[in-house]
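Structures follow.
Nothing in this text is a laboratory measurement; each read-out follows from the coordinates by a stated rule. Keep in mind that what you see is a predicted model, and the values were worked out from it rather than measured. Cβ atoms are built from the backbone, for glycine too; each structure is taken alone.
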Structure I
């Protein structure tokens with residue numbers, strides 16, 4: 001992960017984010033300590049972490065964000081979502097049924113604390129040097145409405161096919177307009193692999209697709225040479241997405257680092 005953060009930096013990518021997950025059998029490096037380490041490889045471009053808010057105590061989240069934002073040399077963005085999975089919630093002694101209300105209450109507390117305010121006698125220090133920017137993820141209609149009502153930006157998931165992504169952004173745009181809100185970002189996550197040639201990309205990715213990668217539709221995945229990937233990402237821009245958050249498809253670390261190098265050419269072509 002350290003080498004990949006450096007590769008993303010060298011490729012000129014625009015932001016650095018880490019995710020949030022709990023109670024998994026395979027290694028999953030937790031977001032706060034991992035981002036703290038990766039920020040040493042990063043520069044003044046935006047960085048942030050995802051928090052599945054119903055699984056966290058809001059004061060702890062606010063304290064962690066205050067510290068990470070103080071370390072970061074650039075803007076800090078909190079991505080957040082409801083989260084899911086019974087085993088994950090049971091492990092954290094949280095209820096799936098009360099996720100929406102816990103999410104909204106936690107977000108309100110985190111925002112107030114990160115702005116230097118007091119909540120029931122609690123304050124945090126340090127606070128982020130800039131106002132906290134919040135992107136909210138979701139795919140169900142209530143989650144999209146919540147993102148439009150409460151978020152600065154919206155984050156669509158990597159499982160969305162192009163057809164589904166278009167529906168999501170249309171729904172979000174309608175909801176944001178109904179609340180009179182202008183989003184700071186409309187982002188979508190994409191699982192990608194970029195290679196020197198079309199054939200090289202398919203040689204690496206096709207076995208992963210054939211194995212049923214994460215249960216996703218192959219249409220939701222982005223892979224090919226730099227020009228092909230740029231065309232696929234440009235189609236997302238045409239829909240209205242402002243940012244694409246990339247996660248790599250390949251399991252081989254060297255292949256991932258090379259994919260980052262090719263992403264530099266993708267970015268050049270898109271700009």
Structure II
């Protein structure tokens with residue numbers, strides 16, 4: 001995983017994915033004021049629309065992809081996957097859902113995050129890419145596995161050809177959860193071992209999103225998985241964090257394009 005600085009923006013990419021333009025962008029290098037400082041990509045958090053548009057333009061320019069061809073979804077914490085062929089005229093998003101996939105060149109996939117987990121997927125053999133958004137709700141609905149299955153059904157991908165990158169999100173040490181989340185983890189995964197940690201002092205539960213999505217991907221047949229291992233809540237100088245900043249914050253962006 002490489003850290004790239006370009007025109008004031010800072011983002012991360014995988015060197016092995018050189019045939020795909022991609023990056024998970026930090027909050028650095030934009031034009032938004034606090035508390036959205038500075039590369040806020042979220043259009044519904046209270047930031048000035050002009051700032052958000054400018055930040056999107058900067059992000060796409062850093063990767064040399066066409067922003068007017070970018071596709072996104074209205075993120076609703078689901079496990080729904082949308083096929084992206086081209087943007088919809090007169091609308092910023094294709095449909096409600098939490099994952100996108102395409103086999104079209106020059107069709108950037110873009111999503112926004114602030115503690116939830118970015119999941120980027122690539123099948124170099126079939127020429128297919130996908131991107132997902134998984135908070136606790138998406139994770140216990142099998143967002144990762146659903147995206148893999150959708151790639152297989154729509155494009156004939158094989159799970160063993162798919163590579164996955166689990167990006168920066170809130171880490172287990174900062175992600176305290178209630179009983180309803182623990183129950184949902186147990187129901188979907190068949191147990192909580194390695195996924196829920198309990199504080200030895202008071203028994204409070206902490207959910208490991210990275211481990212849970214890795215397990216989900218592995219169960220779907222994916223073998224090559226990279227985990228960024230960066231906690232957004234513990235590193236708010238680089239990342240927007242809904243929990244770390246008490247809800248008053250922006251959204252960082254991820255882009256993936258063939």
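Figure out for me which of the structures I, II the number 1.7 belongs to, where distance in nm of label points 7 Å out along Cα→Cβ at positions 16 and 192 was derived from the coordinates.
The structure behind it is I.
Assuming 30, 20, 15 is Cα extents along the principal axes in Å, for residues 208-247 alone as calculated from a single structure, say which of I, II it is.
The value was obtained from structure I.
Which one of I, II has helix-only ellipticity at 222 nm (-39500 (n - 2.57) for each DSSP H run of 4 or more, over all residues; to 500), as calculated from the coordinates, equal to -6500?
It must be structure II, since only it matches.
Between I, II, which one scores greatest on distance in nm of label points 7 Å out along Cα→Cβ at positions 8 and 128?
Sorting by distance in nm of label points 7 Å out along Cα→Cβ at positions 8 and 128 in descending order puts II first.
Could you tell me which structure in I, II was used to calculate FRET efficiency 1/(1 + (r/R0)^6) of positions 48 and 224 (r between Cβ atoms, R0 = 30 Å, to 0.05) as 0.15?
Only structure II yields this read-out.
log10 I(q)/I(0) by the Debye sum over Cα atoms at q = 0.08 Å⁻¹ was computed and gave -0.28; which structure, I, II, did it come from?
II
Work out which structure the value 23.2 belongs to, where mean count of other Cβ atoms within 10 Å over residues 24-31 was derived from one of I, II.
Corresponding structure: II.
Using relative contact order in percent (Cα under 8 Å, 6 or more apart) as the calculated read-out, with 16 as its value, let me know the right label among I, II.
I
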